[in-house]
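Q: Several structures are given next for inspection.
All of the numbers you see were taken from the coordinates with simple rules; none came from a lab. Please read all numbers here as calculations on a predicted model, not as lab measurements. Cβ atoms are built from the backbone, for glycine too; each structure is taken alone.
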Structure 1
Amino acid sequence: MDLVEKYVMQAKLTNDLQNDPLIQAISLFVSSELDPLRKEIAKLKERLDSAEQRGLEYVGIFQRAVSYRRGTVCTHDGSIFIALEETGPNEIPGENPKWQLAVKSAKPKATMA
């Protein structure tokens, strides 16, 4: 059997399978299950692209009266923290789970006497 004959047989088999009702039903089912996943993946890619474009933003020393966006980096008590999500006023790094410690201060925290 030469290459042309193999190609013709493969095309006929593919055509026969495409017309099979069971194959069509399976194809519709798989497609309906994959569509929500494709949409979710597209949303995640968009979020990732946005995060990669913005990156981290260092804003200096933490201020209690300020709200911070996700990805904001600040210094507090000599350590560096990153906001994991939006934070409101008085949500203090090291005391609130919305902040992640990135670099720990070499000095121990001073205690009030």
Structure 2
Amino acid sequence: MAVPTVNLGGRLWHLRFDMNAIAELEGALRLTIKEIGGRLMRGKMGAREVRALVWAGILHEAEDLGIRQVGSWLDEAGFLKDIPKRDALLVKVFEALVAAFPEQSTDGNDPN
């Protein structure tokens, strides 16, 4: 699967959710990754969640990037007003989250 990308602030960013991204995301939203995933699956994402998801997903490319800067870029790109554009962004975020959590083995051999 190709790494999902988003064009913000005049450049292309790769969305990736590694341990640091997930920890930052959980801290920013004060929710667990399981709770965040549930909200995403139910379509219960507000502007705060969308901004935090994108910010956390691109932090690996710019560790000093502020969440408010990402919000400004999202606003400039029209994600707040353009529902189809926002939905397409959320699909990319979902793809990146799925890539971070590969399917568990179904053979019954739990490595833990």
Structure 3
Amino acid sequence: MTPNLGQGANQALEDAVALADALRYSAAGELELALRRYEDERRPRANEVVRASWRVGQVMQLQASWACALRDALLRTSKARALQLEQLQRLASARRGQPKVALSAS
């Protein structure tokens, strides 16, 4: 996972909670099944964060001056702010199936 969203520690916490849940709700002797459930639950969310972090890194680490100027101008638009809020809401949702966290544009 690239560091562009600062999500490494957060993902570790989500992993810990998901693993604890998987182990708590598994029957004795079903460790392999519990670990598979944990992996199945975490993979989509972790992959989403990895992809989002990579995309942010690609945009924020541009080096050509014209590309940086274009990026900066686009990021100042209201459409970009709305997209940023949408992305933050996806990332702020603790786990799949949890309600989205309400964020405002203020």
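Q: Using the calculated result 1.8 for distance in nm of label points 7 Å out along Cα→Cβ at positions 33 and 65, pick out the matching structure from 1, 2, 3. All intermediate terms of the calculation are to be shown ahead of the outcome.
A: Numbers: 1: 5.7; 2: 1.8; 3: 6.5.
Clearly, the read-out refers to 2.
Q: Next question. Tell me which structure, out of 1, 2, 3, gives 33 once relative contact order in percent (Cα under 8 Å, 6 or more apart) is calculated. It would help to have the intermediate numbers written out before the result.
A: Values: 1: 15; 2: 33; 3: 27.
The read-out comes from structure 2.
Q: Which one of 1, 2, 3 has Rg and Dmax of the Cα atoms in Å, as calculated from the coordinates, equal to 28.2, 94? Spell out each step's value before the answer.
A: Working: 1: 28.2, 94; 2: 14.4, 48; 3: 17.7, 60.
Derived from 1, not from the others.
Q: To test your reading of the models, identify which of 1, 2, 3 gives 0.5 for distance in nm of label points 7 Å out along Cα→Cβ at positions 25 and 41 when calculated.
A: 3
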